[in-house]
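A.B. asks: Below: a set of structures, written as structure tokens.
Throughout, read-outs are computed from the coordinates displayed, never taken from laboratory work. A quick note: this is a predicted structure, and the numbers were derived from the prediction, not measured.
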Structure 1
Amino acid sequence: MNKSLILKLGAIALLMIVLLIPLLRIGGLIHERQRQRDTVVQEIARSSSYAQLLTGPILVVPYHRKLREWTVNATTHERRLEEREIEGQLFLLPEAFRLDGSLATTLRNRGIYEARLYHADTHISGHFEVPAQFGITTDVADYRFDAPFLSLGISDIRGIRNALALRWAGVDVTFEPGTTTTLLGTGVHAPLPSVSASAGGRFAYEIALKLDGTSQFQVTPVGRDSQVQLASDWPHPSFDGEFLPTDRSVSDAGFRASWQTSFFSTNLAEALDACVVRQSCEEFKGRHFGVSFIDPVDQYLKSERAIKYALLFIALTFAGFFLFEVLRKLAVHPIQYSLVGMALALFYLLLLSLSEHIGFALAYGLSAGACVLLIGFYISHVLHGTARGVGFAAALGALYGLLYGLLSAEDYALLMGSLLLFALLAAVMLLTRRVNWSGFGRSPASGP
């Protein structure tokens, strides 16, 4: 192969490797700014309230139980019946659980960073079917029950915005701080003096809860039959958790979603038994669903995706340069390659810095426009012609447009990228089909 061709291709390859250094530094800067943004969001949430998880209501019955055990004296080997008393709690899940919530979102800013908060206005209702003796069927005489209470787990109680009250069987009862049970963690509880162990019965409940949170709102479907309906003004929800909505609608004005589950699908009663008996509560605490208020235009995520195409982008630009050398017999110096490569690398730094202030789409347009104009002006002198510079700038602008299309089409990025590369390869092969590569770099008078 011609030595001039080998040296030229080697110089281009070496230059692309050198350009990886600033690209890697810019990629590290993107991650650093992203971590700083996440830290600020956590600081805002720490000052307000974190993501919220509602678990309950659950009817809790404290009890004392007498246990009789035979013991053997180690010295006399006499057997003796001893009694001791243990304490514990019984947990009863509601027969029906319904939550209707409206979530209004708002932004909190700190410097150039912002966090998305929500204000949830919820109404919780349903009923309990309380069995006689709270479901204890054996050795009933050995049990002594204390006054039961209703517990509602709230993951971050700082978000409670109203004076909570429980309407229980038509009577208003005031909530008190704490769930008084390790099962639910933080939250509130309300005493239920009207619930009798001997009678049992059906008890309806209602709770009006106003709650603030950040980024995510989730619910544990504690009822034998659970129905949850949420509505919000945020048009970009991400439904997550163990169960997806049975019905949902999303528009520019917001979203509405509804979930419906039963004990057959959640297996929550068995998970609760495992939590009480075996002290294994991971399964019970993991049975929840809800919505996350994601930002679809995350400038750091899109900048990170854009820089993944940087080397390919530079390679295509250098390939265009090289085609001009081959087809127009114009010599382009490696220094000129490197200056254009640095301009292409600085595009990503401009994109990152501008997107933090004016949004990703506008930042992309301004950064791409600045680079296209700068490189077009420079190329018009390198290639000795304004028309050539304009043509090269137009092709570069088209590449930036295609890159933006790749960034926007998340589901079809691989397909679009594959088709683009195939089309570019076909164009190069078509344009160079008659090039004599063996004679590249030789003057017409030189021999073989």
Structure 2
Amino acid sequence: MNSIAVIGAGFVGLTTAACLAELGHNVICSDVNQDRIAQLIHGRIPFFEPDLAPLVAQNMSRGSLRFTSQNSHALQESSIVFICLPTPSLPDGSADTSYIERFLTVNRSDFTERCIIVMKSTVPIGAGNRFEALIARDDCNYVSNPEFLREGRAVHDFQNPDRIVIGSRSREAISSVRNLFKLESVPVVETELSSAEMIKYASNSFLSLKISFINEIALLCEKAQINVHEVARGIGLDTRIGSAFLMPGPGWGGSCFPKDTSELVQYAHSKGLQLRTVEAAIEANHDQKRNIVEKIVSSCDSSCAQVGILGLAFKAGTDDIRESPAIAIAEAIANRGISVFAFDPMVRRLPIRTLPTTFTHVESLERVCAGSDVLAVLTEWPDFSALDPNQVGKLMSRRVVVDARNILQRRAWEEAGFTYIGVGN
């Protein structure tokens, strides 16, 4: 059993802490946000992530997972430290590493002798070298171990990874981190520090490219009156391509793809290069959100007074609205003077920033449908695909649905008298 500290109790940190505890390690998770720690100590998870709450509760009850708001307390009893602190994007697109730098500067003397410091946060390429200098401890080893956790499937992804990437100057530290995961059959990529950092950025940028590509193909299919689902299936069966991330929709968002693509582009610029394919994917993603806005607005007639929005999270399985295309689309419609009523089964609060006065966040499906002229599905929640179009139609002023996720049964909605508008069909 290893004594492990996890610094940061956000999505990555809490998932990492709970899953490491489940593997039999003694884990203490620290966060300077005292309210968050108080919630966790009382068994309340501050965000929605399937399967995480029972895992936290189970390991707390058996004493393998504890929480503290004192970083020094967590560090002084741990031989391995996982850093899971935020690295938000700065206005120029680069990553803000100040949270990590502050932590390392303030707490470097609290690391135990021969401690292994493992970076889980997504940090700029080459940042590991700078962090080693900040730690300034010859007896400690620094490791880059990027996370590849999908929101909504984080526990599954931790326990069933495609690969584990570990970068370090120390072979001994790589071996120690590798042994923590107890996954003998999983490919392990052992690399230099900067290679591990690049793998994370390149992976997310490629997936973003794939989504932007299928969204543009969907637009072309609409113009050519071709079904994009048939095209995507035919493409995805090619083993060189694969079917994942070939579902057209309103665009990509969340805490990773927008940030990581921007930061990779900014890093390339710092080296005097342009990543034209990644930059095109970013622009195509902005275009896709504008395309969906036009689909919805153009489906309104001159008397259209209200649009109902189904879904605010950037994808199903999470309550995360960071860089959500649904939020951007709903706001753009509201800014055109159309009343927008929006509902999401998991999103309870919206950003503090001022929203258009024509934007209303409601707490029930019935309320979002009542009086709406157009209904737009922007997040692929199963509850939405199970809606009865006949019951929905009774609540609406007009029967028009824009299915930006292609999750509704088109025939059923058309038989219920709806004008159905999808993406790429």
Structure 3
Amino acid sequence: MREYMIKTSAFRLGLSGLLSICLVVGLPLSALGAGTFVDDDGNPHEAAIEAIALAGITDGCNPPTNDRYCPGLLVTRGQMAKFLTRAFDLPPTAIDAFTDDEGSIYEAEINSVSAAGLTAGCAPAQFCPNAPVTREQMAAFLVRALSLPPAMSGNRFTDDDNSMFESEIDSLAEAGITTGCAELKFCPLDLVLRDQMASFLARSLALELGTSQCTTVIGFSQTREWYLGGQFEQVLIDAEWQLLQHSGAAIEFWADPAYEGWLSPIVSPCSAGAPDRLVLTISGESRPIDLWVTHILQAVATARAKYPSAQQIVLQPVVGGPGHTLCMFDGREVRASRNHPIIDDAIAIAVAGADASVMAGASPEVRSCDDFSDSVGHLVDTSEGPIGGTIAQFYLFFGIAS
């Protein structure tokens, strides 16, 4: 089932405004206490399910007791309307938008979603309330609700080229609300399960804040640019992040326990002290992919020895060219754009060969090659903020791939 057309509405909330609200009301998932539902114990999306329950977005699936969430059931379009109405506090309306939802328990929510401009239905005058929601439709609903802008970087996934919602899928990925269903895949026609929907909503509303008490970002000069470039620390909670940066620090340098960069001063230190998560920025001159992997794993081992308190190590690639474009500066290839796709591949290999505490981070790209200020890959001032914000959004919602 496809969305009939795309509508716009001035009612929809902007992402920046929504995040500013959620940063005030969002709670750490660790503070949620005992589980609300009896049927999601051990589910990888359990924390997100608890978050949307606490936020009043779901009551469960079995009234009147509502002690179950039914995480493995499909999300119907009627249920999606209710999720959206509660999540974005959509007002009621007297306008009856569709002819096929009479008697549906979700009719009021369906009309609210229509009035807000989030749907035009599945066909003329029809909403198809009992039809299941596909992943591409879910992307369209959330992008409209959040008023997400078009993605700055290129195509994120290889399997959505024929989707009418490819643009929305890319926007959702750039905002950090989805990381796909598999490596470079989004699975646009797959149906959305209720547990997956909980994670999509929790990320959209920044309900998963506080999962790390102290994250240390380790990297080189470009890292400092996006970290201190105008948006990163504004989006994230300053007291939970700190930067260890050394100019010109390629990944093989961080692999050396005696490297002087390890003694660099910490910028804006975490209030919690010892980090429980590391973000290791991957940069350096060109090399074969197997050597990239070797140096990455050596740096991971060194970082783990330097910070034994870290329970998670995230491998963050440098900022690449738009759509993996090879950018030029004064007749020279920009190192970051040249190496970015290779680094992405090397990170995937390193993660596959490491334990579960090592994960892939955001894979940011500039809007155009003009956003690079030199052949190394440093950013112009106007691109630092957007890149910092893009990376920050990823780490707000970092976790389960979905």
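A.B. asks: As an exercise: semi-axes √(5λ) of the Cα gyration tensor in Å, calculated from one structure in 1, 2, 3, equals 39, 23, 18. Which structure is it?
C.D. replies: 3
A.B. asks: If log10 I(q)/I(0) by the Debye sum over Cα atoms at q = 0.12, 0.16 Å⁻¹, for residues 110-173 alone computes to -0.32, -0.56, which of 1, 2, 3 did it come from?
C.D. replies: Here the read-out was taken from 3.
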